[in-house]
Structure I
Amino acid sequence: MGFSDAQYYEIVDRANEGQIAPRVRDIKTILDRHDPSGRIKIMEDEWGDWLREIDPSDTWLQQGTLMNAISAAEQLHVFMSHSDRVLMGGLAQSTNVIHSLFMTNSTSGGNELVKTPTFYVFKLFVPHHTGGAMWAPNSLASEMLGAGGRTLPVLSSGATVNSTGEVHVSLVNVDLEGSRNVTVTLESGETGYAVASAEVITGQAKDSFNGFGSAETVNIQPLDDSSYQACGKKVAITLPPKSVVMMRLAPLGASP
């Protein structure tokens, strides 16, 4: 906690084009050359943000913050976009250490548990791998953001379609200060789509976290109705600063 804006942008950039995305592409290029049939898969045995401990007496203990949620969504988007090769991605730890989903309070004998912001990204992304969901090929035109002494994509995205034809689109805006307007255009045999649900994860600060004995400050909330509008096969969305958004788009009906 208490990290600088530059440190924030370094982490979320490394989770995407600053480190993980080019590494996956490089490995995939080698595999495509030697295994064109796609038999060999990539298994990322551990991934996540390894940061400075919050307690010097426990060098593994880390507090999950909104930054970790955003970087998790960025990296999951990378894995999803290469799902033809990426078979498995194992988050480094489940509890208390290295980008975990949960925190327990050892001073109370481990009887208290909180869900980290990263947990809520995993919950938000559940539709991407349930209900017969399959990767929907998509392209994203993203502005490059100059921040923290580096240049990085301000947006990332992932899209899947399930067995009932619903499309789930997840979007990340890494900008700490500015919102971003995104237009999603769907290409399918449907006449159009309605927004069945729209949810967002964000927080007041880049290091907002869920603590013991207090109300959660980072979880899944409905995205304000004024932030999106559907028309035919287009959906206009305004992404809040430092946010992860999930849109569930339901088909209106198949075209003749």
Structure II
Amino acid sequence: MSLLTVRNLSKAYGAVQALADVSFTLAAGESLAMIGPNGAGKSTCFNILNGQVEPDAGAVELEGRSLAGLRAHRIWRLGVGRTFQIAATFGSMTVRENVQMALLSHHRRLGSLFSAASRAYREEADDLLAQVGMREQARRPCAVLAYGDLKRVELAVALAGRPRVLLMDEPTAGMAPAERSELMQLVTGMARKSNIGVLFTEHDMDVVFRHADRVIVLAGGALIAQGLPQDVRMNPRVREVYLGGDLLAEARANA
């Protein structure tokens, strides 16, 4: 059984069909890239998957359990985490405190926020920071971090919720090329080790084709292709509507 199953997902905003009958699956430990031009429906799909938007039709199931009609916080507690294109952290708080806040929420102890926040789940927070390579910066305010480091902190915050599925919206946006590769190697390695299914959107095709196990392609709200990276890269329809001439020439050169 698939970890995440999406069937016939549709969503319209007036006359604009943001998603049209989209279906795909995500396996435990798999890194699945969702690509497509601007306006393809990627953000709408993500917003439906984590409960921010209700679909007009279709079904979303997590390990066979329907997520239809559930609010975002319920879906998060069931195991669907998310990171955003612009890293979202509390700048005035330390790296460790950001992760501690997420752990307090995960363990339903937000009532202890002011009385015990500095001590709560300190070791657990440090373990998560060690996993993303940020343990040595635990005491630094997030406001002074380089952007690539903020992305690592955001990943640790997402992992604090013990996700089964992790949605990552443009995880490498704003990062230098070397940082992009390091982050995605970290993410895909953790996904396989912990059996987390990762669904990510990405405009950097080098990141997609180097790090995704499979790729799905949206255009105009419809799913136009899915499969192994090398197969999707050579798909004529994908090359026509998204990859463009430069990547087409490169794909032919590498064929």
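FYI, it's all coordinate maths here, none of it is from the lab. What you see is a predicted model; the values in this text were computed from it and never measured. Cβ atoms are built from the backbone, for glycine too; each structure is taken alone.
Comparing distance in nm of label points 7 Å out along Cα→Cβ at positions 63 and 143 across structures I, II, the highest figure is found for II.
Taking 0.9 as the value of distance in nm of label points 7 Å out along Cα→Cβ at positions 31 and 135 derived from one of the structures shown (I, II), identify that structure. Please report the intermediate quantities before stating the final value.
On the way: I: 0.9; II: 2.2.
The correct label is I.
Suppose you compute FRET efficiency 1/(1 + (r/R0)^6) of positions 55 and 231 (r between Cβ atoms, R0 = 41 Å, to 0.05) for every structure in I, II: which one lands on 0.20? Attributed to the structure labelled I. Taking distance in nm of label points 7 Å out along Cα→Cβ at positions 23 and 159 as the criterion, the top structure among I, II is II, with the largest value.
Using the calculated result 2.0 for distance in nm of label points 7 Å out along Cα→Cβ at positions 15 and 47, pick out the matching structure from I, II. Source structure for this number: II.
Comparing Cα Rg over 2.2 N^0.38 Å, for residues 87-206 alone across I, II, which structure shows the greatest value? For this comparison of Cα Rg over 2.2 N^0.38 Å, for residues 87-206 alone, the top structure is I. Starting from the value 13.7, 45: which structure in I, II was Rg and Dmax of the Cα atoms in Å, for residues 39-94 alone calculated from? Answer by label: I. I, II: which one has relative contact order in percent (Cα under 8 Å, 6 or more apart), as calculated, at 27? Comparing all candidates, it corresponds to II.
Kindly point out which one of I, II the value -10500 was derived from, the read-out being helix-only ellipticity at 222 nm (-39500 (n - 2.57) for each DSSP H run of 4 or more, over all residues; to 500). Numbers along the way, then the final one.
On the way: I: -6000; II: -10500.
Checking each candidate, the match is II.
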